[in-house]
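S.K.: Pasting the structures in now, so scroll down.
Values in this text are rule-based calculations from the coordinates and carry no lab data. Keep in mind it's a predicted model, so treat the numbers as computed, not measured. Cβ atoms are built from the backbone, for glycine too; each structure is taken alone.
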Structure 1
């Protein structure tokens with residue numbers, strides 16, 4: 001009989017919890033997709049996707065890399081309640097400063113971009129999830145290795161939001177209720193999580209000093225740059241597509257991209273669950289760390305290859321099942337996206353660079369990926385439309401994957 005060490009049991013428990021959360025994050029919205037496409041139509045669905053892509057950039061600004069740096073700080077200091085309270089308070093304060101800054105930017109966009117200004121309520125309602133993100137301390141639960149709590153709160157938010165949307169959204173004119181309901185649910189989940197932390201962990205809010213807040217800004221700066229730059233070669237594509245084309249076109253592209261993201265995202269819980277464990281392993285025993293990384297990398301590549309093959313083979317059936325109807329443009333786009341999955345190991349290698357405190361290298365990789373994307377983005381859409389954008393995305397993913405392997409090559413040299 002195999003006996004697991006306590007730390008291994010914790011990792012397995014966290015992986016299960018995060019897999020459950022990841023499944024809910026993708027499966028529940030995918031359950032809702034056919035309903036929204038059929039009730040709202042592909043054009044309104046495209047509008048909501050355009051708003052979501054716009055707000056997703058602000059969500060990344062508010063996240064500010066704390067899912068990694070905040071997790072790391074909490075994991076190291078979690079036995080010291082006072083220190084944890086200081087970290088907790090400083091990060092929350094920084095996040096709400098960023099909420100205010102991003103809201104001002106949104107107001108500026110609504111006042112200057114006509115297409116957005118015409119649907120200003122949709123964008124304001126969608127922005128509510130940014131407030132919810134600031135309130136919900138994912139990084140705290142990850143650092144304490146209590147991922148189950150993330151799952152519980154997020155499950156409640158997602159499930160109730162979907163139920164309320166199905167009950168209230170009955171015709172095309174109800175489209176604005178979708179982001180409103182989701183945003184309010186996100187804020188409530190964040191408030192409940194903060195109350196739980198106060199009650200369970202006895203973590204109180206301590207007004208941070210300027211020095212503490214500046215430290216948090218500086219400590220997460222390079223991780224933030226790498227994460228925000230990711231949006232300049234991923235979700236900004238949908239934003240630009242929305243500016244250059246119509247909502248129906250955005251709807252087709254977004255549907256295929258959501259499916260691709262959901263399938264690729266199956267590995268995200270593993271990344272999050274093993275990050276605290278690998279961080280401690282690297283400090284305590286580097287030799288054992290590198291042996292473990294070699295094994296994980298090999299399995300990761302094999303899993304990605306299988307997912308890519310299955311996605312390409314069953315793309316028509318997947319789109320049909322999710323959308324509730326045959327949408328040939330979305331099927332063709334998903335087939336193109338499936339090739340990108342071969343090169344999605346970059347997310348795992350990014351963790352390794354953070355663990356080794358090579359945040360500048362991570363920023364460099366993401367910066368050049370961003371440059372490649374921005375240079376090719378406009379001509380890809382203007383000359384070749386949505387299919388050109390999909391192939392463009394594939395090229396950027398290949399470049400990013402190559403750069404990640406290049407700077408992590410030492411793994412296989414040891």
Structure 2
């Protein structure tokens with residue numbers, strides 16, 4: 001019973017074969033059943049995430065959280081779902097109804113599509129794409145489209161502003177994310193997620209800690225969570241892109257955000273922390289499922305920790321942080337990793353790992369020195385006294401201003 005999923009698959013295949021079905025039909029039926037079971041399990045897990053988020057936030061803020069319905073408030077998410085289902089769905093006047101109604105479906109469906117390539121254990125995975133990393137980038141771009149559609153079709157200026165901010169934020173932060181994603185691809189020699197997990201006899205976070213941190217930071221920005229939640233900043237644009245959504249349409253956006261956070265945690269754990277790998281996971285694949293979700297939930301907790309601890313930053317600060325710091329740092333790490341991958345011997349994994357780690361530590365040291373020098377310059381600039389308004393300075397400014405010339409009058413023409 002170390003691999004119950006594969007055991008059930010073999011039993012179903014034998015049952016369908018006994019009914020006289022051809023191997024092609026058997027493969028199709030098993031594939032459809034696998035998709036339905038995976039999507040159902042992920043959506044049930046999404047309902048649990050509502051409870052997890054509320055309880056963890058309550059602990060951060062010295063509160064109790066849900067504690068009335070069921071033991072430890074576990075039935076509270078069911079009540080939330082029922083409440084959303086019976087609420088009235090309102091479509092604002094002047095909205096593009098087709099785009100308005102499709103947007104929340106796309107926002108959730110794109111998150112579910114990411115699970116198609118994630119290896120959950122040594123024997124459980126949707127599909128083993130040899131371009132799995134490229135698939136993740138492509139689906140991430142489609143999820144951005146859902147938010148843009150919601151803001152554009154709502155016929156609301158605040159929703160439209162939220163969509164514009166989404167374009168500026170998510171498209172910008174995809175650049176360092178894609179660059180950093182190439183680092184584990186180089187280390188594993190493949191873009192397939194199964195190959196990346198199998199190549200991690202030593203976790204890639206040891207060889208490339210900077211790339212792992214970059215992907216974690218950019219993942220938070222892609223999620224639109226604090227401190228990067230300017231696309232739905234309550235103090236500025238009320239609720240941003242989903243301001244006009246009610247009932248279960250809003251619930252789909254909320255469910256997609258929570259599930260997307262867990263999915264990003266699963267992606268980070270797959271690329272840098274061995275995914276399902278752990279003691280006994282090869283012998284008992286069910287242990288691989290436990291290790292996979294344990295790591296994914298750890299990073300989901302870390303994302304919540306960041307969200308509820310840091311204040312929201314301004315959009316100019318966010319873009320400066322991306323283009324002036326994250327992107328150059330990601331390019332530097334990629335170039336250094338590519339060069340060392342050709343120089344260091346892969347046959348000696350200890351030398352390869354130490355060489356990559358030392359290079360990352362050197363980059364961290366140089367980056368710290370640059371940031372320290374820049375902070376010193378900024379402190380001097382802020383400490384300089386600004387101009388003081390005095391009557392003499394005001395009079396000098398007025399005298400230095402040239403007088404305005406009267407407009408030239410045109411002479412009347414005789415008819």
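S.K.: Where does the value 19.4 come from, among 1, 2, when mean count of other Cβ atoms within 10 Å over residues 201-208 is the thing being computed?
M.R.: Working: 1: 14.5; 2: 19.4.
Considering all the candidates, the number was obtained from 2.
S.K.: Work out the source of 24 here, i.e. which of 1, 2 gives that when relative contact order in percent (Cα under 8 Å, 6 or more apart) is computed. Mind showing how you got there, number by number?
M.R.: Details: 1: 24; 2: 18.
The value was obtained from structure 1.
S.K.: Determine which structure produced the value 33, 14, 11 for semi-axes √(5λ) of the Cα gyration tensor in Å, for residues 153-272 alone, calculated from the coordinates; the candidates are 1, 2.
M.R.: 2
S.K.: Suppose Cα extents along the principal axes in Å works out to 104, 61, 61; of 1, 2, which structure was it derived from?
M.R.: 2
S.K.: Tell me which structure, out of 1, 2, gives 3, 14, 14, 15, 19, 15, 9, 6, 4, 1, 0 once P(r) over Cα pairs in 5 Å bins from 0, in percent, for residues 249-328 alone is calculated.
M.R.: Matching structure: 2.
S.K.: Still on this structure: Starting from the value 4.5: which structure in 1, 2 was distance in nm of label points 7 Å out along Cα→Cβ at positions 177 and 353 calculated from?
M.R.: 1
S.K.: Output the label of whichever structure in 1, 2 has the greatest value of distance in nm of label points 7 Å out along Cα→Cβ at positions 41 and 81. Walk me through the intermediate numbers first.
M.R.: Values: 1: 5.8; 2: 1.7.
Going through 1, 2 one by one, distance in nm of label points 7 Å out along Cα→Cβ at positions 41 and 81 is largest in 1.
S.K.: Another question about this same structure. So volume of the Cα convex hull per residue in Å³, for residues 65-296 alone, computed for just one structure, reads 139; which one of 1, 2 is that?
M.R.: Of the structures listed, the value fits 2.
S.K.: Then there's this: When helix-only ellipticity at 222 nm (-39500 (n - 2.57) for each DSSP H run of 4 or more, over all residues; to 500) is computed for each of 1, 2, which one produces -23000?
M.R.: Of the structures listed, the value fits 2.
S.K.: For the read-out distance in nm of label points 7 Å out along Cα→Cβ at positions 345 and 377, a value of 4.4 was computed from one structure; give its label from 1, 2.
M.R.: 2
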